[in-house]
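As structure tokens, here come the structures.
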Structure 1
Amino acid sequence: MHRFSGLCALLFLLIAMTNDSNAQSPSTPVPPDWQTHAERTDYRETPRYEETLAYCRKLAAAAPTQIKLGDFGRSGEGRALPLLIAATGGTFTPEASRRAGKVVVFVQANIHAGETDGKDAGLALLRDIVVLKTQPRLLEHVTLLFAPIYNADGHERRSPHNRINQNGPEEMGWRANATNLNLNRDYMKADAPETRAWLRLWNEWNPDLFIDCHVTDGADFRYNVTYQFEEHENVPQPLRDWMRAAFEGRIVPATEALGNLLTTYMEFRDNRDPAGKGVEGFIGTPRFATGYVPLRNRPALLIETHMLKDYRTRVRATYDLLRAALEDVNRDPAGWLRVAKETDQKVVEEGSVYDPERKVALRIAFTDKSVPRVIKGVEFRRELSDVSGAVRVVYGTKPYDYTVPFYNESRATISVSTPLYYIIPPQWTEPIEVLAAHGVRMQRLAEPLTVEVESYRFSEVKWAGASFENRLPVSQKNQLVRERRTYAANSVVVPLAQPAGRLVINLLEPDAPDSFVYWGFFNSIFEQKEFGEGYVLEKLAREMLAKDEKLRQEFERRVANDPPFAASARERLRFFYERSPYYDPLMNLYPVGRVTVPLKARLVDFR
């Protein structure tokens, strides 16, 4: 028996040494009754929902002073969303953790339920911490929140055919939830019950570090892990600097030292020509978890294991990265707490004083500047496909390094100044409710208020050609308007001098990539409700032309220079209707106001 075990260990080590991306140290021997389902099946399988919960209960029963099992809400089909809290010293609540100076680390798995690596890695890591005690100090300065199955309904829509690009396990869950929403596109609009539950959890705990576990699609290469974090102008400076130093300076090298090969998440500009046009980094808008969390002033790390690596390699790589992150937090808990506090303070200061010259980036894009980057890839050839009729790439297995241009320098394409307040009329209940779900601090007007505001009038409004995440996104052009408006009692006042200030801007500024306007929360302002009959407008147009020579000249220029307009009787008559007193002045006018001076109003608590 001992000889057989020794041969198995030797075989595993030899396999690991022959794979360039899988030179990980073998995991510590685990007693059979404590093996995870993945380990017990030699990483062929991942456990179902009930099997996962059974293992969670076993952990909690074995170490009741270090593990608590609960849930943070329900899925659309009614499943509990499990949450394991791991801590020492009884710090199982936000209040106890703060009093003890603990760093709250939130690790999330299975938001895409076919990407199960994080679940099996996290269960093994918790077992090694609290049962086998091979990683005993990882909770010394940490309270760990672990959500092993965020997308519980998708997790149970299992099939061996859910992930065509992925090498194991034999069966896995579905990418979306029970209503086919991608939860990793829902963080801002918060349509799904899972997202609302997640936001309640976040508002309660306000974690200091967030890690989201995924499996990537894309090209073939030797890296077994790619990673990403927001490092551009859309992130407050203290947080941006900290993430670069912590993730790239310490945690990634520590993970590589454990036998992994890592690179930043990258997208090939042309997947049919890997060595030709180069690669780009990734800009995560706030609809993504790791784009959202920096708007809450906290570091967020995306783990994307490489889908073509075998399941053992991917799970162990995720384990190693989680371990390295927790080790780093325990080495400098004060630093992790400090950056959260400093970023909160910076955002509050931004919203406390109006400075039209100080801008917050809403949209950013990569420039055309690149730097050379070596890709640790595998050999490949390009050939014309007789199936698709296009060039296809055929990957081999032999290591092959090649240099490509890497585009990761960014610039802000749209920026805005931070007002002191936004005011939202009370009838717009849906965006107000979503702001409340995000934990935004708000108040209400106790009585009507007339105030000078900045706002926007929209033009060239266009809807997407197809539904996206159960909504029809909007694009438009904005014209800044300044005017006095009267807001009714119970209108909602949102101060920007709060830690959620950057989040508020990204929801209420129409040009933000995941704003309420983009997601269609204000679609009815674009709808015309009164119309003029043609024979009535013909008469009105003649009267207007007779009275206004400038209007006549404008109309004639438009007819002369705009052939589609000139050819459309409807548009020619609409020209006059829109300039008449009969046209709806609220049409295409954004109802939310930006207030840039201190507000003198009687306010009451938001309810």
Structure 2
Amino acid sequence: MMRCVVLFAVLIAALGIASAAPPALGTQVKDLEFKDIRYVSRSLDDFSDAKAFVLVFMTNTCPVAQRYMPVLEALHTEFRERGVQFVGVNVGPGDSIMDVAQFAADYGITFPIVKDAEAYSAHATGAERTPEVAVLDVDHVLRYRGRVDSQYRVSGVQPTQGRQDLREALLEMLDGKDVSVAETPVEGCLITFPGDDAPAANPPTFAEDVAPILNRHCVECHRPDTAAPFSLLTFEQASGKARMIEEVVHEGRMPPWYAHPGVGTFTNERRLTSAEKQIISRWVNGGRPPGDLAKSPQPPEFPASQWAIGEPDLILTAKQPFPIPATGYVPYQYVTFDYIFPEDTWVQGIEIMPSNPRVLHHCNMIYMLPGEKYDQSTNFLTGKVPGGGPAMLKAGEGMLIPKGSVATVQIHYVTTGKPEEDTISAGFRYAKTPITKRIRYKIINNDSFAIPPHAPLHKVVAEGTLDRDATMLAMFTHMHLRGRDMTFIAHLPDGKAQPLLSVPNYSFDWQLTYYLEPGAVKLPKGTRIECIGHFDNSVFNPFNPDPGATVREGAQTFEEMMYGFFFYIDESETLNIQVDPATGQEIKTVAQAAS
């Protein structure tokens, strides 16, 4: 039977049936076979007492599938006494049977997980993504196809499950009713079907065409020991994720970049060209040929140190790890490091380092006096955000941490589907050369707004005026789950308006810093910086915690914030502060010390 399944899958590819419409609901699905973790061929007939089946399509590296494992385990526990058999069907090209078994052990999954190397079961049920589910009745008739619920998505997480689509479908089916919502959209990772494309004439190859693009734009994050969910350093890794790569590249979702190209020019722009997108698409749809892998370019070299700023002069670490549950929403956590800066200290690099990058969504650091309340409006130092880098300044520039201060971080942790823990650290690199200019910033925020219930486009405006001539360095936007867009506009003293940045589709999961070319934008004293933000409190916002709530300013993500960060230097400033490179402290003259 397994040989027949494989031959049938090959026939599907050869005839181009993979792109045909999925089987209709009500179709009887026959002859599904898989390998279990003991390498034994199995089928649904092995579950002789089952009254219904839930096939959960999954891969080990899909972050959405990972997050849903505890939810699916709970549903399995709820429904197994009523004769419902859950089966996890792994369709990941790069996931071995041993990998599948380890995944089940790591996540504590009690229902069977099997391997379908040819993804025939996904073809037969019409599944296209992970973790899509297909519900079959006792006669193997397809009764439901779609998502588990709407809480976890590729593009983010909402605090509640919303409608529990899979659970509702099972309850209705077991009660002898028609499934009222029999098909739902799934936002997850696209399944890459083996041999699902007819080779095109002279398609690009991985070695000569695709690997250089991945090296330029992707592997900075998609490599081992980073927050990215999988690596793209090798042909096997990229080929196994080919369909998902094509989709996110085509949509512009990856590499992550949210500044509109019509406003401003930024040095860290990650946007792929149309030609690069076409190469990836042609490679995927042309059969994913490897080419001569011996000619593949070597991936870029990354620092041997785990610290992007270089080996720090000072490392501060939390006293104990913080436990993160398997599921749910984790409120902001605050950690104050046990170190008081003995003197005014000048730093040129600051980096936040989690011990477990997978669980850290973002983190902000400030300096404050011991016992003070956390307030980043006047003493912000740096942050760590998805897709962003650490604070790294050029020679002559520095950030000042005042004498007597402590460093405190505000941390937003996320769940991954299994219990985790993290110990947060921070590294500081002292200034090694005299400081001529201090890095300054202005937070342009509004904390007195009230977003009405169900408002789809609620406008909030904030502004701040420059008290000196400023050379711009960077901008950063911060909103929460209802944030929709934000625009920076400079209103010059002569009455002219200069757009600086437009983020039209703000993403809470990708809060990027937008860096300008040094010296490219200079604004005179008296310039008014206006930030205009819009918030979507409607039911159409998939991440909205409660469309019926009136939403005000607050630190937790179910509340809202409207912050525009504006980083700059004073071009006329010439400090000439001599710094001890071993401590970052100012070297004072005899006269200064005496005074």
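Derivation of every value follows stated rules applied to the coordinates shown; laboratory data play no part. The model shown is predicted, which means the values in this text are computed figures rather than measured ones. Cβ atoms are built from the backbone, for glycine too; each structure is taken alone.
From 1, 2, which structure was helix-only ellipticity at 222 nm (-39500 (n - 2.57) for each DSSP H run of 4 or more, over all residues; to 500) = -9500 calculated on? Only structure 1 yields this read-out. Here the criterion is mean count of other Cβ atoms within 10 Å over residues 69-76, and among 1, 2 the highest value is seen for 2. When Cα extents along the principal axes in Å is computed for each of 1, 2, the one that comes out at 105, 65, 43 is 1. When mean count of other Cβ atoms within 10 Å over residues 229-236 is computed for each of 1, 2, the one that comes out at 22.8 is 1.
If distance in nm of label points 7 Å out along Cα→Cβ at positions 205 and 389 is calculated from each of 1, 2, which structure is the one that comes out at 5.2? For distance in nm of label points 7 Å out along Cα→Cβ at positions 205 and 389, the value 5.2 is produced by structure 1. With mean count of other Cβ atoms within 10 Å over residues 405-412 coming out at 21.5, pick the structure among 1, 2 it was computed from. Matching structure: 2.
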